[in-house]
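Take a look at the structures below.
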Structure 1
Amino acid sequence: MGKIEYLEGDSKMALRRVLGFSDGELMRSDAKPCSRLMRQTAGIFSVGGALGFWILCRLHYGPRITVPRSLRWATCGAVSTSATTALLVRLFSPECEPQNIAAYDKNK
């Protein structure tokens, strides 16, 4: 393995440069910032994950289903899918490369 060089700053999570998918250029200024893209993606997939895991719970338990059990499955589905998709967006989206975060994301 070759040596991996990082950009200056505290944001080193993007894998696009390491995998050779990025040349390090800035994105267009009218694109969505990384933080908003992650938040919107996680919100959408949390609903889908909750519905998907609720269906899996219904299929797994059949007539033995209870409301607390189905809510637990739906909550776990929402949390796991939203966290996973937010992480994948953070790792592989061009908006989440360190130079774009430094230029376009607003630090609060």
Structure 2
Amino acid sequence: MSFLAFKFIFKKDVLSIMTENYNLEIEDSYNGKIERKYYDKFNHNASMIKFVDNKSRGIHPYFWGKLRIGDSISKVKGDSVIQVFRNGEKIILEIAPFYEKAIEEQQKK
């Protein structure tokens, strides 16, 4: 019985965290040209990007893996896309479908 209770509570917590992270992503805003990509070993190996203006920020590993040094990126508060400008092209990274799929997979467990 306690295993089932643990599984239920753990699943609920994971879903809550995923939903909270999604909402934080939507409400976030940033833009700049990427100077460097790195893992911050002092912050649980968080995937980070550093802009040419010397500002750094964490970014979800899924999106971090799709970015390149030299890309210009823009994320508008309230929007669910990250716009990436690379070699004259505009690439759209969609946040909502990524989280929707992850939440759906977690609910099936």
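What follows is calculated from the coordinates using simple rules that are stated; it is not laboratory data. Given the structure is predicted, the values throughout are model-derived calculations rather than measurements. Cβ atoms are built from the backbone, for glycine too; each structure is taken alone.
So the values come out like this:
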| quantity | calculated |
| --- | --- |
| Answer label among 1, 2 for the case where helix-only ellipticity at 222 nm (-39500 (n - 2.57) for each DSSP H run of 4 or more, over all residues; to 500), calculated from the coordinates, equals -13000 | 2 |
| Distance in nm of label points 7 Å out along Cα→Cβ at positions 35 and 59 - highest-scoring structure of 1, 2 | 1 |
| Mean count of other Cβ atoms within 10 Å over residues 75-82 - structure with the largest value, from 1, 2 | 1 |
| For relative contact order in percent (Cα under 8 Å, 6 or more apart) computed as 44, the structure of 1, 2 it came from | 1 |
| Top of 1, 2 by mean projected area of the Cα convex hull in nm², largest first | 1 |
